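Each structure below appears as structure tokens.
All of the numbers you see were taken from the coordinates with simple rules; none came from a lab. These numbers come from a predicted model, not from an experiment. Cβ atoms are built from the backbone, for glycine too; each structure is taken alone.
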Structure I
Amino acid sequence: MKKFTILIADDSEIFRKFLIKYIKKIDDRFKVLSASDGLEAFKILQRGDVDLAFLDNIMPQYSGMDLLKSLDELGLFTKVVIISGYGTISVAVDTIKNGALGFIEKPILDIKKINEYIDKVLPKNTLSIKDYKAQNERNFIGQNNKIVEIKALINKISYSPSTVFIYGESGTGKDIAAQSIHENSKRKTKPYITVNCSAIPDTLIESELFGYKKGAFTGAISDRKGVFEEANTGTLFLDEIGDMPLFTQAKVLRAIQNREIKPIGSNQIIKIDVRIIAATNKNIQEEIKNKNFRSDLWYRLNVFSIDLPPLRERSDDIPLLAYYFLNKFNKILDKNIKEIDDKVLTVLKKYSWPGNIRELENTIERMAVLETSDSLNLENIEPNILNNTDLLSLNFSKASKDVADTNNYSNLTLKEAKKALISSFEKNYILSVLKKTNQNITKASLLAGVERSNFRKLMRKYDL
């Protein structure tokens with residue numbers, strides 16, 4: 001059984017030793033880790049096995065609040081207590097607002113509070129891998145502006161009973177969006193049923209949706225409920241509804257409008273109370289124009305719409321997603337891969353990801369299975385990804401186009417060309433990361449996977 005793990009992160013060695021000694025006295029079965037600065041703490045936290053973290057609010061590299069905010073982006077469930085020698089009401093309020101379990105002051109520690117925080121977390125440390133996956137995969141990981149807007153929209157519309165239509169390419173997370181809406185709604189304790197309309201033959205889809213009575217057709221040896229009835233009082237997610245046959249669309253429209261269904265072979269009308277969420281990877285307007293999808297059904301379903309961006313349009317989220325999947329597969333594979341090499345992150349960010357998040361997840365899983373060191377390295381990345389990543393043309397902005405142009409290489413030695421290319425890439429990469437994080441150096445360095453001090457050195461090097 002996994003030991004209950006606590007992290008103590010503080011730049012004061014005396015304080016760290018005191019708190020470690022005290023916690024081990026509470027229960028010597030606890031696994032206690034320590035870190036002397038924010039970067040060391042971040043590397044420990046991203047492994048995903050820390051249950052409770054006591055983080056000093058003012059440390060070298062990253063503050064406790066920086067680390068607290070990064071946990072949500074990485075999809076981790078570590079509970080955090082912020083420690084500060086500058087205890088004020090505003091600091092305490094900000095701590096709780098940002099999701100911390102609590103706040104304690106030093107140098108005089110409230111031992112009773114420390115005990116309470118450990119007791120609060122300890123009984124909850126019983127998640128199986130299946131539970132862990134289910135909890136994590138209900139959430140969006142990312143800080144891209146589009147994803148932030150989608151999260152905000154989901155929070156607004158979840159509590160209403162209105163229908164929602166989700167658009168997006170395959171692998172963009174339409175199922176996660178649907179489940180997130182359900183989990184944030186008043187129906188969260190009620191059934192959540194998913195149907196992939198593209199996976200059911202046309203001859204069977206009606207019986208799958210509405211159910212049937214015994215003897216209704218050959219093979220109907222007993223009564224069976226349809227998914228509309230199974231989802232009663234809860235949520236029904238009709239995935240890939242763009243592939244639903246037209247004759248079935250008409251019956252679905254009536255079921256939604258009248259809030260009732262009639263199983264095949266039955267004369268009984270069954271009243272239903274179901275929230276419908278639909279999704280498609282098709283251009284629904286084109287489908288309506290080509291008479292493959294009913295416009296009246298679309299009007300009924302499209303009360304709220306969510307348009308999920310493909311991964312290539314949110315490449316700034318790729319490091320966060322990659323570390324999230326690494327943490328997930330570390331647990332499943334019982335590994336302890338701590339980092340992702342910078343070269344790997346660069347390739348992942350430059351690749352176009354036609355399979356979107358699903359393809360990225362599969363890539364990280366493959367690399368994690370093959371990796372024998374404590375860092376994901378380039379040699380285990382799929383050749384297909386390397387072959388389809390035009391690093392040279394994507395590494396440079398318009399300002400450095402003259403350097404990236406191969407026609408200019410004839411005037412440079414190999415060493416000079418390499419130096420010019422690296423310098424141009426570094427400068428433009430830093431500018432890009434700073435722009436995406438609104439000039440927040442802490443976030444930019446986390447996104448780039450570079451120590452904050454080294455990131456500042458690079459900024460000074462290029463007068464940024």
Structure II
Amino acid sequence: MGGQMIMDSKKVIYFYFIIALVLFSLQLPFGIYLASSYALSYPQWVVDLIPFSTARAVHTNLLVLWMLLGFMGGGYFIAMAEGGLNKIFSPFLALLQLIILFIAGVTGIIGFFFGWTQGRPLLELPFQMDLLVILGAVIFLLNITATMYRGWVQNRKFSAISFILLLGVIFTALLYIPGIFFYKNITMDWTAWWVVIHLWVEGSWELIASAVLAFLLAVLTGVDRKAINKWLYIEAGLVLFTGIVGIGHHFYWTGHPDYWLWIGASFSVLEPLPLLLMYWDAKRHLEHKPEFLSSLVGTLMFWSVVLHFIGAGVWGGFMTLPFVNYWTHGTQLTVSHGHLAFYGAFALLLFAVFYVLMSQFKGIKNLFEKRGVISFKIMTGSMIAMTLFFLMAGTIQVCLERIAGWSYVEAQEWMRWWMGFAAIAGAGFAAGAAIMVYDLFFLKEKSLNSK
């Protein structure tokens with residue numbers, strides 16, 4: 001019976017990863033369509049079938065959904081491992097939660113094509129689907145908490161990694177609630193919107209990502225737990241301190257008092273600090289493990305931290321300064337920052353989790369890495385190219401539209417080529433992603449003759 005329950009927990013987590021990868025794959029064609037829409041004039045029947053606003057809603061909501069499912073599956077495994085357990089508290093509830101979230105997400109996304117949407121970017125899901133999302137989040141919170149509690153009761157194990165992970169899970173569940181309501185005052189409505197978007201991405205998700213990175217470092221490199229715990233608490237404290245108040249950089253132009261210009265600017269300067277510490281900490285641990293750093297998982301983890309710091313910390317931090325944001329807000333420069341930040345901060349880290357756990361679930365001890373390495377190089381190169389192309393388009397947009405005073409349409413004509421290049425880079429990224437998804441679905445042991 002015990003062995004069956006162990007298998008049940010692993011199977012459920014495996015289902016999370018499989019569905020996350022399928023949703024990730026579905027996200028990419030819509031992104032290519034969005035970028036190419038700036039460069040090409042599609043026939044009217046295509047635009048009627050897939051309006052730009054619908055494609056954007058599908059692209060961004062699939063992003064949120066697959067990353068949430070990936071972190072949830074990984075979170076369950078970490079809760080078990082850190083508690084010295086061999087199963088989730090309730091595999092049935094974990095599977096039920098997966099079904100609920102999948103139904104809510106897919107039903108909502110299909111509804112977008114029929115105009116069933118709340119209309120707010122990233123929070124387009126209808127109210128009924130929001131309630132299902134909250135139900136799934138509550139089940140996750142209760143189930144992972146019960147798993148950690150059982151680990152404490154049975155084995156007296158509750159680590160710093162578990163604590164930071166649980167903190168991130170609690171914030172993720174609670175912070176979604178303000179975004180499901182409409183507010184009569186538009187400033188209040190946008191404030192609630194930013195509470196969800198900003199404090200998820202730069203608050204709760206950062207905590208979860210920090211815990212996941214710390215867990216992988218501890219398990220895969222054998223780094224001293226005391227050192228990891230110390231830096232994890234410092235990084236988590238800085239994320240909360242700078243991230244919560246750093247929400248002020250979203251209050252510049254939404255009707256809030258002028259003092260948010262100073263608060264937002266001050267804390268936005270500090271926001272890259274925890275990312276810099278995370279980068280330094282990971283580099284410090286990994287540089288003494290050259291054999292691990294050269295492996296596929298080690299490469300994914302290291303470049304996750306590097307691109308996280310560049311995309312979210314340096315590039316994102318620069319754009320949040322008031323005298324910069326005044327000109328760049330809502331341009332393709334924001335798109336440039338967003339793509340690199342999400343890819344570095346969360347996507348690469350999740351890919352590392354997928355490779356580690358899916359290999360373990362299949363009993364693979366010496367992974368054949370060639371396909372994974374090729375896919376990483378193609379995806380990362382394409383993402384960097386895409387980021388630069390969006391950067392060029394955004395720079396032209398700022399100069400012509402915001403500074404020179406050209407109309408939106410006039411400026412778009414001069415951006416067309418760069419957006420076309422971004423679409424081509426997106427196609428390259430999709431090709432690399434297809435190799436990686438195939439590799440994860442068909443992982444195999446490294447043979448003696450493999451290089």
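Here are a few things to note about the model shown:
- Each of I, II could give mean count of other Cβ atoms within 10 Å over residues 295-302, but the derived value 16.8 comes from I.
- Parent structure of the calculated result -25000, given that helix-only ellipticity at 222 nm (-39500 (n - 2.57) for each DSSP H run of 4 or more, over all residues; to 500) is the read-out and I, II the choices: II
- Which of I, II yields -0.45, -0.73 [log10 I(q)/I(0) by the Debye sum over Cα atoms at q = 0.08, 0.10 Å⁻¹, calculated]: II
- If distance in nm of label points 7 Å out along Cα→Cβ at positions 119 and 319 is computed and equals 4.1, the structure in I, II: I
- Among I, II, structure where distance in nm of label points 7 Å out along Cα→Cβ at positions 191 and 223 as derived comes to 3.9: II
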